[in-house]
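What follows draws every value from the coordinates through simple rules; no lab data is involved. Owing to the predicted nature of the structure, the values given are computational and were not obtained by experimental measurement. Cβ atoms are built from the backbone, for glycine too; each structure is taken alone.
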Structure I
Amino acid sequence: MSNYYWDETQMKADGANPTILAIGDSWFWYPFFGGSLTNYLGDIVAPKSHVILAKGMNGAEAFDYVDGKYADSVRSALKLYGAGLSAVFLSGGGNDFAGFNDMRPLLKDSCSGETTANGCFRGGAQGLPGFLERMDTYYRKLIGVVYTRTTLDCLIVMHTYDYAIPDGKGVFGKDGWLQPALTAAGVKPGLHQACVVHLLDAFYKVLDNITKMDPTHLHVVDSRGTLGPGDWANELHPKGTGFRKIATQCWKPALKNIGLA
C-alpha cells in the first residue's frame, strides 16, 4: 500500500491518515512518466511511517492556496487533519512566473540593449520587485493558516525548484513557459539562462527571509544547481530521474536533519 496520495478518497479507503500535507503545484503533481517529487518523498519519509496527502494541482499558483481556487480545499484539509500533521510541504511560485502572460510583464519592454540579467527585469510594483513581494505575502499568509490549524511541533518545508533551461520545450510539442517571453522582450540569447538564474535566486531569498521569522519550524530545501541538462523533461519539469535526484540529494538530507526521514 502506498504512503502517498493525491486521491483523498483512496487514502480513506486504505484506512490511512496523513501526517504530512503536501500543498503544491506540478512539482508535487506531475502526471507523466517518472512521476513527481511526491513519489520519491513518499519513499524517503516511509521509514518514519509518514503518510503524505497532496493538495493543489498542476498549474497551481501561490495565490491559489490562500485566496484562489484551492484555498477551500487547503483549509478543509488543515481543519480535518491539522492536529495530526508532523509537517506541511509547500511548493508554489513557479507557475506565478512561468508562462508568457506571467513572465513577460516582469521583463522590460525592450531588453535588446541590456548586458546583464538584472538589467532585463522591470522594476517597481509591476516588475520583479512586485512579484517577489507578492510571493512573500502569499507564503506568509499560507504559513499563518497552517499555524492556526496545526500543533506547535508541526514543521513547514518549502523549496526552491532548480535552474530550468529556457530552451522553448513544452509538453507534447507545445511552446515552453520561459523562452517565448524572453525572446519577445528582446533578451539576448546569451542572457536567457542568466535571467532564469537571477529570478530563481531572488525567489530563494524570499523563502530564506521567511524562514528567519521562525527557524525552528520553517525550513527551505535549496535544490538550485542540482540538475544537469539531461535531467529536464521540458522547461519547467525534471524527468522522473531528475525528481529522484532532487529528492535524494536535497530533500532527504534536509528531512533527516529535522527528523522527518
Structure II
Amino acid sequence: MKHAAYRLFKKPFFGRFVRPWRWPAEAEPGQWQPLRISSGSGATLRGLLAKAHAGPAKGAVLMCHPMGVVAKGFWMKYGHAELLRQAGYHVMLFDLNGFGESSSSTMDFHLDVLAAGQALQAEYPHLPVAVLGASMGAAMSLCAMTQAEHPFKAAVLESAFPTLLHFWSRYPIPRLGIQLSRLLYPAGERRLRPLHAAEHLQGSPALLLIYGEADELTPVHDGQLLWQALHGRTETHFWQVPKAQHTHAYAAEPEAYAQRVIGFLDAQLGGQLRVA
C-alpha cells in the first residue's frame, strides 16, 4: 500500500521516464555483469558491473544517473563509463528505484545510492570506492553521504541541485508536491535536500562539483550555493565548464573533463594500481 501511494506521488515528477529499459546502441552487453541489489528504500535495484580494461585496478566507481528513460545507460551512451574503465577503474551502473529495470518504492533515493555503494565495496573489498553522479544522481549521492556506513572516499558531482525546489520550482505540480511535503513530512524532504546533507556529511569525502555555464536547470549560481555550504567542511573543488549544458560537461570539454575527473579520482583514491 505504501509503495502504491508513493508511485502516485512520484508520477508528476518521474512518470514520463517510466519506460522499458533498453541497452544503448553504444554498449557492449557482453562486457557487463548484471546485479540485483536490495535497497533500504524497499526496492530491488538492477545494476551492471564492468571491470577496468587492463591491469590491476586503481579503485571502483559507482555511477548514479540523472533523470531519463535511458537511466543507468546514460553512462554508456555518453562515454563516461568507458573513460573510467580505460583509466583503470572498475565501474558499477545502477537504476534508481522506479527507473530503468529497478522496482519502484519510496522517495528515499539516497538509500538506493547507499545500497549500491555498499554492494560495490563488497565486490572489491580491498579497493577504495568513489561515486560519480549527475543531476538527480549527484544530489542523491551527496544525501547518501550523510549515512555513517557509506563507503565513498570521494565524489564527482555534476549538476547537483541544492534543494528539490531549486530544480522543480518551474514545474507547478511538482513544486506544490514539494511544498506540501515540507509541511506534512518535513523530515522526509530534509533527507533529500543536498544543502542539509552538506551540514551532515560523514567521513569527510573529497568532492569535485561540476556545473555548466549553459545549464538552465542547475545554473552555476545554484552550484555556488552548494559549494559555499560544503567549503570548509570537507575538501571541495569547483569546476565551471564553458558552454556545457545540463549533465553534459564531458561532451562540451572532453579532454578537460578527462584530465580533471581522472586526476581528481587518482589523487583521492591513492593513484596507485592495486590487485583487485
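When FRET efficiency 1/(1 + (r/R0)^6) of positions 152 and 176 (r between Cβ atoms, R0 = 41 Å, to 0.05) is calculated, the result is 0.45; to which of the structures I, II does this value belong? The read-out was computed on structure I. Name the one structure among I, II that FRET efficiency 1/(1 + (r/R0)^6) of positions 72 and 192 (r between Cβ atoms, R0 = 25 Å, to 0.05) of 0.05 was derived from. Source structure: I.
For the structures shown (I, II), distance in nm of label points 7 Å out along Cα→Cβ at positions 64 and 248 is largest in I. Here mean count of other Cβ atoms within 10 Å over residues 16-23 was derived from just one of the structures I, II, and that gives 12.5; the source is II. Determine which structure produced the value 18 for relative contact order in percent (Cα under 8 Å, 6 or more apart), calculated from the coordinates; the candidates are I, II. Considering all the candidates, the number was obtained from II.
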